[in-house]
Structure 1
Amino acid sequence: MKTFTLTLAALLSAFNVAAADALRVAADPIPHAQILEYVQKLDPDLKLNIIEIPSGVNSNELLAHGDVDANYFQHLPYLKAQEQALGQTFAVAATVHIEPLGIYSHRHTRFDQVPDKGTVAVPNNVTNLSRALYLLQANGLITLKPGFNDASKDQATPKDIAENPKHLKILEIESPQIPRALEDVDLAVINGNFALEAGLQPAKDALGLEKAQGNPYANILVTTPKLAQDPRIQQLAKDLRSPAVAKFISEKYAGSVIPVALE
């Protein structure tokens, strides 16, 4: 852990020295950093230091400590949970795209092939765990207790499963590790970015995929309240919501990443 911490510190230091006036943005490698790289080509006057954050590093902690100026990797329900956990208030600068959560399998091609007492890997963080359970319910695999109607408000845990006809065993795993578990489980619920990093095509490979319409889990550009009015943040937000970036997202990811807004 010490070596990892020093490596991250060296990475951040190198980016900070590279261009003092550049906007430091922490991002997951796929698709977030790729989208930011396109923005940099589209708007070369906007200087960006795009910092690809390795798994296990909390980009919100980096933002809270002033190590970066913004981050681009998360959805609003996750951010709200992070604000509570960290005792920090952040600012949403732009709502950019949706990465539909998907259910994948290397063992089965249909849900009716999943055996009794089959295993299902799901994310172990609060918001994406709940999101996964709602997706399993939407595909008829489980039923949540009455009162769990709004995925963005009513957070569910495995204790809130009312009906489980196949007696599925829910295995909570760290989100970045779930693609590696595909060979060992019957089903795996994987975040869109980690699916893409693993070479999966959500729009093609998922047995079940979240709907884009009305999806509360759009990915956002986040900064601090102090930097929310910074002209560089505002320009990046405008670029991320532009028709050109929406076209890039639509064409590059072919329905696996979906732009949500245009300016």
Structure 2
Amino acid sequence: MIEIHEVTKKFQDKKIYITALKHVSFSVKKGQVVGLLGENGAGKTTLLRTIATLLTPTDGQVSVAGFNTLKHADEIKKRIGVLFGGETGLYDRLTARENLEYFAMLYGLSKHETKVRIDDLAKMFGMKDYLNRKVGSFSKGMRQKVAIARTLIHNPDIILFDEPTTGLDITSSNVFRQLVHQLKRDGKTIIFSSHIMEEVSMLCDTVAMMHKGELVYHGDLEELYKSEGSRDLNYIFMSKLVRGNENYAS
């Protein structure tokens, strides 16, 4: 479903080149939920933006649903939903409903499909009371719920979440986790980054751990627990960073 092959990404800051990704390779199968772990600056968001066709790799290539990100970006965008941390992509002067209607229109949904999707998502996230209010007055948590709904409005097969529970209260975070379980049952493919190890343990089949732009582990979560002799993902993660990629598994 997603193939990442020897991807390197460099940014130029004046005369200095900064390498955000270093020869990253792994694949994601259809229906998998993959947790992307790493400290700030590890390259998680850069990798997600590259998969989403928003960034071009300096070297290497990425394919999504059989389409190359460089050659078929429009085809990929039809099939993915994307939410990046701190970037809700919402318009403050529009109501929550109007925002969702606008993005549904961009994806070519009919008026009937749009209404059904908005009603379902509003019920799922408890947004009915403020669907017709302008987003500019919303709290961070309210905006985040609308942003997640915006990501899912076109019922994408592949979903990329960057810190999706940022700003959500405990109840809303639990709703999100239930949503991921439902999306998995529906056969969706999901990659999400998170600093909440419990969240990753609860939701993911597979983890990809990154450190300073490099992939230090990618593999099945249960196999990782077994090989490390522990189910403490935070301890395992820190241990992997200390050891680097010497025990890398794919």
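Remarks
- When FRET efficiency 1/(1 + (r/R0)^6) of positions 49 and 225 (r between Cβ atoms, R0 = 35 Å, to 0.05) is computed for each of 1, 2, the one that comes out at 0.95 is 1.
- Structure responsible for 2.9, with distance in nm of label points 7 Å out along Cα→Cβ at positions 121 and 145 calculated and labels 1, 2 on offer: 1
- Comparing FRET efficiency 1/(1 + (r/R0)^6) of positions 65 and 185 (r between Cβ atoms, R0 = 25 Å, to 0.05) across structures 1, 2, the highest value is found for 2.
- At a computed 31, 21, 17 (semi-axes √(5λ) of the Cα gyration tensor in Å), which of 1, 2: 2
- A value of 1.9 for distance in nm of label points 7 Å out along Cα→Cβ at positions 193 and 217, calculated from one of 1, 2, originates in structure 2.
- Structure from which 2.8 was derived, distance in nm of label points 7 Å out along Cα→Cβ at positions 41 and 89, options 1, 2: 2
- With mean count of other Cβ atoms within 10 Å over residues 97-104 derived as 23.9, matching label from 1, 2: 1
- Structure (1, 2) behind the derived value -11500 of helix-only ellipticity at 222 nm (-39500 (n - 2.57) for each DSSP H run of 4 or more, over all residues; to 500): 2
No value in this document is a laboratory result; all are computed from the given coordinates. Predicted model only: the values in this text are computed from it and were never measured. Cβ atoms are built from the backbone, for glycine too; each structure is taken alone.
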